[in-house]
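Enquirer: In what follows, structures are represented as structure tokens.
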Structure 1
Amino acid sequence: MTAAPEPPERLERPVERPVKRPVVGVGVVVWKDGRVLLIRRGKSPMRGRWSLPGGRQELGETVREAAVREVREETGVEIRLGALLDVVDTIRRNDAGAVDLQYTLVDFDADWTAGEPQAASDAEQAQWADPGDLAPYRLWSETLRIIALSRERRALRDGAS
């Protein structure tokens, strides 16, 4: 797999310097009644940008546990976690060619089970969005790709039922 393009806004560097290892994070495409859950980030990286709910994996938890926890912490929404969608690598190098930042984002599909979106934790806003009208959110191209992938796989799955 090749590294994804960097989001349009500059990502902040992890606290650890020099970078010794990737930061593992999760993203979750949560669906309810044909709409997708988005958050506006309240903290770095990418503060103020719309994105999928998610965040860093904590020591001692699986990426699946991290996905469920992050959605709950950021939005108050409970989910039934589904399939792995993709893994997105973001690697940035400095002028000398050394790795300046590296995030490995593990993206999952999920279904809403309970709760109404309430911004909390790292999110300053949380809401359901029409997946056919995402332009106003100015999402990163990789986020758009992951949402489209989730939508496509759901259409195939539901058509096969």
Structure 2
Amino acid sequence: MKLYRHKVQYYETDQMGIVHHSNYIRWFEEARNNLMDQMGISYKRMEDMGIISPVLSVEADFLRMVRFGGSVLIRAVIAEYNGIKLAVSYQVIDKTNNMVQCKGITRHCFLNDKGRPISLKKSFPEIHQLFEQEYAKEKQSEVKSKNNKSSKNHKKHTKADETDS
């Protein structure tokens, strides 16, 4: 999936020219909408089908400051999904130095137009399949990343072992 790009606007900053913390939550929403559009299911389409997905909780860890005029890339990925609840994790990355400035997670549920919880798996299997596929892609990506790190560490240890002899 393509990362979501955002250029920091003046109104998003405080008197010091630093992005106010509340704006990261808005950026998470923008990136989540972008992710869903790329998956082939927009919020608008879901709402037209009678599905709403309210935010249950939000967490954000502010690691570094983002300032007016800067640009960020936001990686949004499905962190958890079971057909009834969804969690999306985010990384806000400075476009100039590729450093993670903020990371966070939002948790959601799925409700019908009467506000009752629904299972996408049972009620909307075609939408469930889209979320399942994206979640599976992210899990595969995590496994590959862990395997690559483990392989690199093994090579480092092997090389060090060879030089010790």
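Enquirer: Supply the structure label, taken from 1, 2, corresponding to helix-only ellipticity at 222 nm (-39500 (n - 2.57) for each DSSP H run of 4 or more, over all residues; to 500) with the calculated value -7000.
Expert: Computed on structure 1.
Enquirer: Then there's this: Kindly point out which one of 1, 2 the value 2, 9, 18, 23, 22, 14, 7, 4, 1, 0, 0 was derived from, the read-out being P(r) over Cα pairs in 5 Å bins from 0, in percent.
Expert: Derived from 1, not from the others.
Enquirer: Can you say which of 1, 2 returns 40, 18, 15 when Cα extents along the principal axes in Å, for residues 57-112 alone is computed?
Expert: It was calculated from structure 2.
Enquirer: Given a value of 30 for relative contact order in percent (Cα under 8 Å, 6 or more apart), calculated from one of 1, 2, which structure does it belong to?
Expert: Among 1, 2, the structure yielding 30 for relative contact order in percent (Cα under 8 Å, 6 or more apart) is 1.
Read-outs: derived from the displayed coordinates by stated rules, not from any lab. Keep in mind that this is a model prediction, so the values were computed, not measured.
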